[in-house]
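Asker: Before anything else, here is the set of structures, which you'll find just below.
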Structure P
Amino acid sequence: MREVAPGDVVFSFADARIRAIGIAASHAYEAPKPLEFGMTGAYWDRIGWRVDVQFYPLRLPVRPAEYMAVLAPLLPNRYAPLRPNGAGLQNLYLTRLPEEFAAALVDLLGAEARALILGHRVADEPPRVSPIGLVEWEEYALDQVKKDGSVPETQRVALVLARRGQGLFKQRVMTIERSCRLTGVNNAEHLRASHCKPWRDSTNEERLDGENGLLLTPNIDHLFDRGFIGFGDDGKLLVSPVAHAESLRKMGVDPAHAMNVGAFSTRQRYYLKFHRENVLLASSFLEHL
């Protein structure tokens, strides 16, 4: 999930058939379990990874098991989407396909699939959408804070402002951080206090903890908040493999240039570990291909 990028092609396999082709419309992001997965209510306390995809149902679904003489030799040794007999794997819901295997699938699906994929490839840059599930989750969490009568009004205001990296939270971050770690900007007016452990994931105490924050310029705050960059405990800048390199360079981050932003406190390292494991768009998958 953390390696998906907008524009990627997704083959939907259900009931032993490829029934639709999808085009990814977002990078992965944290989100509650969707309403569609259950009968009642949203699963606000069950958080996972989500990618928004526009699916196009196929008029003529294909059953891969009928074509394994062609497909089996192209299956990868690890993380294969199918067994050699064509049966699906229940514990594998998303995997990267080798280009040769994907091309063979497109050939089997025929002109409808080929036209969809090629038409998408020659079109303009695919539109990017806001991470719908993330917006819904944050709005829900914000509403819960506003309604919580057990929290004093002054603290509720501070928590709401902390979501935007302002107010008491920013004041506390500024007692620890003096400037943007990447750009060096030190004028407070041009800096946001960015949560390492996101506001949406944090307890009320963590939402106002100055060591759960870094001072970042708006561009860098966006990259950090959406997981396109992160930081190692040693201060090394980490860049997601799905980040758009040219955009990063225009925002002042050169993926080809190794950079160290300096030491972090013990508590900051605790929060940054959460960010690496739950926000940074990187995984060990590519290392094992």
Structure Q
Amino acid sequence: MSLKRAYIDLHIAVVLLAGTAILGDLISLSASALVWWRTLIASIGIGLFLLVAGRLNMGWIRSQRKLYLLGGMVAIHWICFFGSIKLANASTALICFATISLFTAIIEPWITGRKRETHEIVFGLMVIPGIVLIAGRAQGDVLMGIILGITAALLLAIFSSYEKKWIMEVDPEHMTLLQMTGAWLTMCVWIGGEKLFFGLDRFVPSAQDFIYLLILGLVCTCVAWVLCTRAVRSVTAYDSIMVINLEPVYGIIMAFVILKDFKELNTNFYIGAGIILASVIIHPIWQSRYARN
């Protein structure tokens, strides 16, 4: 795949991924129940696609244990991400997501063995003042939502780096199937433990929730993840993360229009968000002019 096509696929995927925060807010289920249904629908959807296309390789699938482990990490990442949305709001969760650039700049070279780039650390550190402004006066559920959002970003940085290391071994569709299956199996254990120790308020979705879950599982997960996985073959994990960091931009615009999140946000949020988004926008400009000359 050409580099241009890879970036086009990434941007399409990011628009779809931005919709996950909106759907996560609209769906009335808890974060854990939401992730269980999302991973189940995504697993069935991509599995049926491979089966109908005559490409499903069950023998190979059973042998790839390390990819199931990545799926488990994805499940925990989504619990944190949707938990952040439920406790704070979609806009706050999306902004916390931007800390992924700092985590990836530190973690990816260590996992993949590539040279650590100083400018990646510098641009990653630029998000910290923004997070401090947003979290400075937060308390209670909002503060916990911010912590969960940052944790979700850390987990995704680790996952993305390992995915980059292993991705050449498998086609994007099988990679997505194994990750979603691993995530669903992880969620089965999680839901069982949650029910045993804490109880579940509601697990079965309403008709409206189920429609949202279908969109979330098939469009915002299967399609988006296949596009991302395909594109990561051609770009570094850090560069892909910098594109994915545009998710807060698209997501916040959607949240303002659809969820009216602006009614819940203060001046510190806008200043902090501006600092974070500036690092996202400035980095690729600097990268194209200086880093690769």
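Asker: With Kirkwood radius over Cα pairs in Å coming out at 19.2, pick the structure among P, Q it was computed from.
Answerer: Q
Asker: Quick check on the output: 2.8 is distance in nm of label points 7 Å out along Cα→Cβ at positions 98 and 162, derived from one of P, Q. Which one produced it?
Answerer: Q
Asker: Next question. Can you say which of P, Q returns 2.0 when distance in nm of label points 7 Å out along Cα→Cβ at positions 34 and 210 is computed?
Answerer: Corresponding structure: Q.
Asker: Related question: Which of P, Q yields 0.50 for FRET efficiency 1/(1 + (r/R0)^6) of positions 82 and 250 (r between Cβ atoms, R0 = 41 Å, to 0.05), as computed?
Answerer: Corresponding structure: P.
Asker: To test your reading of the models, identify which of P, Q gives 14 for relative contact order in percent (Cα under 8 Å, 6 or more apart) when calculated.
Answerer: Source structure for this number: P.
Asker: Using helix-only ellipticity at 222 nm (-39500 (n - 2.57) for each DSSP H run of 4 or more, over all residues; to 500) as the calculated read-out, with -24500 as its value, let me know the right label among P, Q.
Answerer: Among P, Q, the structure yielding -24500 for helix-only ellipticity at 222 nm (-39500 (n - 2.57) for each DSSP H run of 4 or more, over all residues; to 500) is Q.
Asker: Could I ask something else about it? Work out which structure the value 28.1 belongs to, where mean count of other Cβ atoms within 10 Å over residues 90-97 was derived from one of P, Q.
Answerer: Q
Asker: While we're here: Figure out for me which of the structures P, Q the number 2.9 belongs to, where distance in nm of label points 7 Å out along Cα→Cβ at positions 18 and 202 was derived from the coordinates.
Answerer: It must be structure Q, since only it matches.
Asker: Quick one: FRET efficiency 1/(1 + (r/R0)^6) of positions 2 and 266 (r between Cβ atoms, R0 = 25 Å, to 0.05) came out at 0.05 when computed from one of P, Q, so which one is it?
Answerer: Label of the source structure: Q.
Asker: Where is FRET efficiency 1/(1 + (r/R0)^6) of positions 146 and 218 (r between Cβ atoms, R0 = 25 Å, to 0.05) largest, in which of P, Q?
Answerer: Between P, Q, the highest calculated value is found for P.
Only the coordinates and a few stated rules stand behind these numbers; no lab work does. As the structure is a computational prediction, the values presented were derived from the model and not from experiment. Cβ atoms are built from the backbone, for glycine too; each structure is taken alone.
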